[in-house]
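Scrolling down, you'll hit the structures one after another.
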Structure 1
Amino acid sequence: MNTLKGKKAVFYTLGCKLNFAETSSIQQQLKAAGVETAGNGEAADICIVNTCSVTEVADSKSRQAISRLRRKHTEALMVVTGCYAQLRVLSSTPLKEEDKKCLENIDLVVNAKQKGDIPMLIEEALELKGSAKDEEKEAGTFFPACACGERTRFFLKVQDGCNYFCTYCTIPFARGRSRNGSIASLVRQAEEAAKQGGKEIVLTGVNIGDFGKTTGESFIDLIRALDGVAGISRYRISSLEPDLLTDEIIDFVACSRAFMPHFHIPLQSGSDEVLRLMRRRYDSALFRQKVQRIKAVMPHAFIGVDVIVGTRGETDEHFRQTYDFLRSLDVTQLHVFSYSERPGTAALKIDGPVPSAEKHRRSELLLALSAEKTHAFYASHIGSTATVLLEHQKRGLPISGFTENYIRVEMAPSPTPLKDNTLVHVRLGDFSADGTALKGKEESEQ
């Protein structure tokens, strides 16, 4: 008997694009089992929270989301998955008081190995009409995910887990060792996205450049195969470690049919000494070489960079080296994170904690540098032409989308209605009123 048919569910996702892709796939699984998504104001029978634990703030937000949904949907089955669930709720280490309190609001915890079985687990929990906590298990199964949810672009999970064990990071403990789907299976998922009308796919994972650990394949062979999928006009690579971003990958993107000139590369620190403390697998010279290679073959490429401030052992001089290094690079945007101490990580053994106020100061300096670089990148494209993929229009705002190299464009009113998920050729004008986009006008109107 299907006890799920006609049930209403709400979904809440915290954290990365990978979590978003997985939540969308869980939503599709439940829809196939007869579960409907609850509308605004509707009481839900099931609440699903996909959590994050990358920082202490993420832990707190996960607990708050669970508590908030429990208050709103008092009778619902509370289902929790994701990194917070794996590292805090299912961990064999003693729970903190705040985690114990959070646990009281949870009915079902789904570990990383069980995400493909969520409909069955929920059905069993509903039939038992009680809680169903699972013991700690290793995250060792690859759970496929390709979905767009409420968005225009699709997110295709190509890899999960990480073998790097950087000193500050808990991801290998939460998501397990590196593993992946086969190229053939991922091509089939991309073909299905194309059949559903998808035009853009973002490749997601934890360490996607490490693709192939499960199947003996390689990331370059994956992107070559995906480039041949008819109907998909654009691919974006969510993030590639510098030591895994080969010249072969860069050169392929430069001449490929559908891979966009858009890179996201984690740096974390511009100080070689701090990189060694972090146990990163490259130095600043290699990182500079990768940026220069990209710009040599794709001068207009968008390059986003991750950087962490305030790690243990990061002195004022180390931060100055990072700031100067980033200022010297031809990159577009910085994603700045303040270091957060994670239980069980090797970083806790490093001397020299950085006060919170100093972390904030360093973060603000890098965010200002990022804004300066992004503004200059956008300004350099004013007057040029580009192709924009239009996205879902938000109520009361102009329809907008992104160019090939990830410049956000707000479209001017058009004589013919503009539709989302449509590629339009535009001429890029001046900045929008809030400075976060360029104004765009269909080229045919010139």
Structure 2
Amino acid sequence: MISYARQPQEEQSEASRPPIEEHIAPAPRVSVQAFCETVETAAAVQSAGEDRRLGKAHLKIQMGGMAAAVEAYRSAPTPNVIVLESDGRNDLLGGLDHLATVCDAGTRVVVIGRINDVMLYRELVRRGVSDYVLAPVGAIDVVRSICNLFSAPEAKAVGRIIAVVGAKGGVGASTIAHNVAWAIARDLAMDAVVADLDLAFGTAGLDYNQDPPQGIADAVFSPDRVDTAFIDRLLSKCTDHLSLLAAPATLDRVYDFGTEAFDAVFDTLRSTMPCIVLDVPHQWSGWTKRALIGADDILIVASPDLANLRNAKNLFDLLKAARPNDRPPLYCLNQVGVPKRPEIAAAEFAKAIESQPVVSIPFEPQIFGSAANNGQMIAEISANHRSIEMFLQIAQRLTGRSETKKQKSSLLSPLIEKLRGK
């Protein structure tokens, strides 16, 4: 009998489907074979196979529907997942019974059909079908259905990866990344980890005043040892909710990596941390491109000049095209208002990129310089500084959380705030 990995839920109407911005966990390395009856569904499945969340899956598409699937598996082993389209004209239940006689145990089946009937849905569930998707389907529907097969409801939620990258060197992307991670951990009360991917010159250890003996390099250069326990030993505790996977920041070796060098590290962090903030260095290589495209959300940091505008637009356009089923990257302007420096206005950035910046952070060298030299976050230097609210706003947009952790107010709150200020 065909088995299923998760308890199927009750029928869903089209209006109750989650929005495109929902967090869908990536699928593991599995084989998927789809048997379609219409060109439209085949095109949707093909588009789904190009989505980043199915990047590790091996997808094969054939036409012919149920009959082709039964015939194909008479003499061949079945894959991890079978996607079947039924136009409703043939005997769907009878076809599934025939498929079950040639289907290997453990194979999961997703049916795409046009009959919106509760009794049919329940009968499909009783026969072991993992999911029933109502046609017509889009690429994100196929992605959601396949990925959810490997996300058990009782399992811990898979972590969200946030990548922060500078449009140009020296724009303060690392500073923004570290302060945003601080806001995620402190104000949103989410367990988070900062992964410093600039192994040669990373500053996360300095910014958080940490000097761990081990870090991310130990994991990258020993991929066969990477597991949850190994990564936990490499993490450095910054606060109750914030940890650091530090870069060695030494030049005793050359850090040339293959495209998939960080995959094992990211996959392990996803399984243990709700939020992972990647501090991506300003360089363009196979692994940096893969890290950005594979992230759930992206923040591009730019300064208000022409080179930053060009680079930010190039990054924005490439990442938007490479991730058609995700929301577009976000970007912010940093170091705005440098005295006597001609600048490009935020409106010009918005016009060129066709998107508004999340925030525009003013140039304040005194407080940012003091924080960097003291190994502190801006919130530790000045609890009421205006940039703190901007970091929180970025954190909320990237994580999808709008509510912050607020302390209970009382009649003495204003007096206490004044005393803290003094």
Structure 3
Amino acid sequence: MAHEKIKKSILVVDDAPDTLELLKRNLTSQGYTVYTSSGVSAAIKILDATPVDLVITDLKMPEISGLDLVKHVRENFKNTEVMMITGYASVNGAVEAVKSGAEEYLAKPFTDEELFSAVRRAIDKLHLRRPASPVAQTKDYDTYGLLGKSDAMNEVFRAIPKISNSNANVLITGESGTGKELVARAIHYNSDRASAPFVPVNCGGIPEGLLESELFGYVKGAFTGATESRAGFFQTADGGTIFLDEIGEMSLSMQVKLLRVLQDREVCMVGAAKTRKVDVRVLAATNKDMFGLVKKGAFREDLFFRLHVITVSIPPLRDRKDDILFLAGHFACKYADEMGKATPRFSEKALEVIRDYNWPGNVRELENVIQRLIVMNEGESIEVPDLPSLMRFSALRNTGLTRSLAEVETEYIRNVLESVNGNKTRAAQILRIDRKTLREKLKGSES
């Protein structure tokens, strides 16, 4: 199944023909519909005649500047986002662009990936600020029941059909909440076994004393309380797929018994004298470091190699930043629709906190947070104070400890200037420096 982008339209405005051609070629290669204009007046005519999702404009142009275009778009086209690009990057320019309404500010020269990432962020903000219905927003990004459009998830999507065509055992790795069972289900339901059972088993949730009888079944009289024979999960999954979640929690004694099943393709019910053949594909999952467990002797090496004939690694949400706002928008629409409520808009600051939060619980945590926001929200918008306190405190701590002192200082000055609408006198008072020092620091940040 192809994993295609939702077709989005972009208007690029720049007085340099080479830049227009380069941006058009690069953005078209990513599946966007691209219009171009060499000036603001012509750009406004295009906007009046054609719906556009994103305007990318140069800052300095003859006659009418890019800032004027940004203001025009903000005042007249509420369903269009704006991104500023410039070869004259400065703190003042960034502040003025943001004040005028630009969602992204990109300084030349920039790489293709920097451009594509900025465009994706701007379009994701469009979804959250003016969300569509869940179906309209996500249908073209729904692959095998999984949602995502980042490069990391596209690698997983491309692997699924190849894996589905095989009967090899698969080990699915990833942190809690990343969607390992969804990937297992996608593999099963896209395979020749799709019409047979898919049986999920949480190995960590079944007491050690019961796991053997649950997996392999038992015969009548095998133990106290066994008043009748009962098939286990392996027999139930015969002809289909068994999904052994949290396989790293299994004891060494149970690992030996599971290894025998994988080797012989037959199970022995508890209390039975004979084994039974089973035709079951085994998919296992773990959030643990299996290599580390093997080295420590906590997991059998021979079973490990039996299970991970093929390995699928699900990336954590913090490594697929392009999906965070997209998924947040999907969940917001989903739960607002379920509750019969209008989908609230997210403020710019709230979006920044959501995007920059580390999400230790991954997609599951993100969904839970958004569901709570929709349930508890009574207004038309969601602001930073509406977010869980842990996220707000995390945002304060996320200061970037790898940056230089000059970078931190420049960012702080920019934030102060933005907070006072570019008033340098007021900014100097807050910073407790004179205007001359402020001018020198701003000049230094431009060099």
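Taking distance in nm of label points 7 Å out along Cα→Cβ at positions 125 and 325 from the coordinates of each of 1, 2, 3, which one would give 4.3? It was calculated from structure 1.
I have 34, 30, 22 for semi-axes √(5λ) of the Cα gyration tensor in Å, calculated from one of the structures 1, 2, 3. Which structure is it? Considering all the candidates, the number was obtained from 1.
Bear in mind that the values in this text are calculations on the coordinates, not laboratory data. Everything numeric here is computed off the predicted structure, so don't read it as measured data. Cβ atoms are built from the backbone, for glycine too; each structure is taken alone.
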